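Chemist: Following this line, the structures themselves.
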Structure 1
Amino acid sequence: MNKKSAVVSGMGLGLGMLTNADQVRKEMGITDEQFHVLATDEGREYWRRLFKTMQKESSSRYEICTVTIGGYKSLEDAIEAGKYDRCNPDITSEHFPLSGNGQKKDIEITLVHRDKSEQSQNLIDEMDEVGYRPATHEEFLALGAQHPELQRKFPIIALGADAQVDGHRSVLVLHDWDGERKLSLSWFGHDWPQRCRFAFVRKN
């Protein structure tokens, strides 16, 4: 009975994987001929890439937040909407100009939490391989304004919201300091501690 159950369970797993793969490939426009390559020796390379992606994602945890962007006329408006207790005076339109067209739209920001300390460029490169880009300053400020309590739990970094400030490449950081919500700058080359979260957006 146990052996039969194991066989049946294995068949169910295989069928489920095949069904999901077939559904996704149809959504993405993959032809039957392309799909069948997965069952050949040539297809092993595709499986390696898939499992490599799964390995990288297994070392990360994700939290998704929906925000509305495009509603601010200036950087100052976006900062004011955040109602921060303190804001670095170098966070200005000169360093972080808004480039949106003023049209509102909803996006999902993914907060990435690694199980180790992290370096900026390494994380950007790894997330790029699994289909993500770092959040821009407009997206990041929308997160701070629309989810104000998040930064009280952990520091949040926007590696895509960067500018040269006093000769250093700096990025925006949301964090709590003695009960105050702060919008700060930190060096891009910082070695980020494990408790940090990083704001990313899935690429189109």
Structure 2
Amino acid sequence: MSPRKADPKLRPTIIESALELMLDGGYNGTSVNDICEAAGVSKGAFFHYFKDKEALALTVLETWCKGAQRALDSVDFESLPPLQRALAMVDAVTGLMQSSPKQSCLLGIFSQELSGSHPKLRDSCRDAFQNWVDMLGEFLDGAARQFKLANIDTDALARQFIVVFQGSMVVAKAYQDRQLIGEQAMLYKAQLEMIFKSE
């Protein structure tokens, strides 16, 4: 008797349920039981698709990052001058988080929780952050050429956005005021314009 085939619809259901739970309660606050209950699956079904919770979390993180990248890909950066591309990216990332029902960034959640205990997840978060840094840095490099500036550390400026953005997410939660995210983004954009246009 051949084994019963697994339902292919269950895997994305498990991923979607885990994503929602982890955005709300983090990795440590989300158990396999919680995920199975939310997805309406048995533990046997869970472990058919995922070796353990960490393996699922890596897939969940990849899914979240792909969604964020799709949002960035929807912006017509090529039609904008270099500095405006950088400002538009700041707006796009900020808007993505402000529009999120959970007002959460999975990269930030996992980085804070798991950097010392789960190196695979930590490295995946680092790589995802670096992708944003590289993208924004490329736009800032173009702005430096546009304004003929030779002594601008565009990598540091791009990393600063990640720091400002993630910090604003944490503080916005403490204040229960997601407008703080946009406020800090505006200040970062004003800083960029001051740096590039006043040199």
Structure 3
Amino acid sequence: MRKFVSFAVFAAALAGFATSRPAGAEDKKDPEIKVPYVPTNQAVVEAMLKLAAVKEGETVYDLGCGDGRIVITAVGQFKAKRGLGVDFNPERLKDCDESVKKAIEGKKLTADQAKTLTFKQGDVLKMTPEDFKDVDVVTLYLLPEVNKRLKPILQKGLKPGARVVSHDFDMGEDWKEDKKEEVKSERSYPHTIYLWTIKKK
């Protein structure tokens, strides 16, 4: 009976779940800078979202989303209104599908919440300020060079009060973080997370 109920929930969720959609024809090409896939530890995921103070009704974007765990946690645990993940690798989007299914099965995400998640194939360096106009929180686990390239796009596109959180890498000397924390997990090394809040323009 449990298997039947779980399948029914999956079907209901995935019927409205927007996933694996290319962000554009050009974005299917290899990105200029390839970021290796290293999953963010779940303790770090939760710490990043807490540092960003994600609230009910907010929109969260994860750039280089991997298996989707950050936006899934943002929507399922922190009650964000909408989550979008972007990754250049179509294999990661398949991982996102599986992560959503497991989250529903584990009762960490409802079928209705799953409908608010979107995962797109694309190159984050081709995103424009317009892409971020309605976004409240952006999360990153990329590379220093990618962060620096994204910096002016985020600064221009995000509204005042929006937050950016990065795992392990800052945004360069000319945009100092507002807050920095170290997070411990079961791994042997600490993780550093950084927070920036967009000021009034």
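Chemist: Quick check on the output: 38, 17, 14 is semi-axes √(5λ) of the Cα gyration tensor in Å, derived from one of 1, 2, 3. Which one produced it?
Modeler: Matching structure: 2.
Chemist: Comparing volume of the Cα convex hull per residue in Å³, for residues 91-146 alone across 1, 2, 3, which structure shows the greatest value? Walk me through the intermediate numbers first.
Modeler: On the way: 1: 133; 2: 80; 3: 122.
That would be structure 1.
Chemist: Given a value of -1.17, -1.28 for log10 I(q)/I(0) by the Debye sum over Cα atoms at q = 0.22, 0.24 Å⁻¹, for residues 83-186 alone, point me to the structure among 1, 2, 3 it was derived from.
Modeler: 2
Rule-based calculations on the coordinates, nothing more; no lab input. Only a predicted model underlies this, so the values are computations on that prediction, with no experimental measurement involved.
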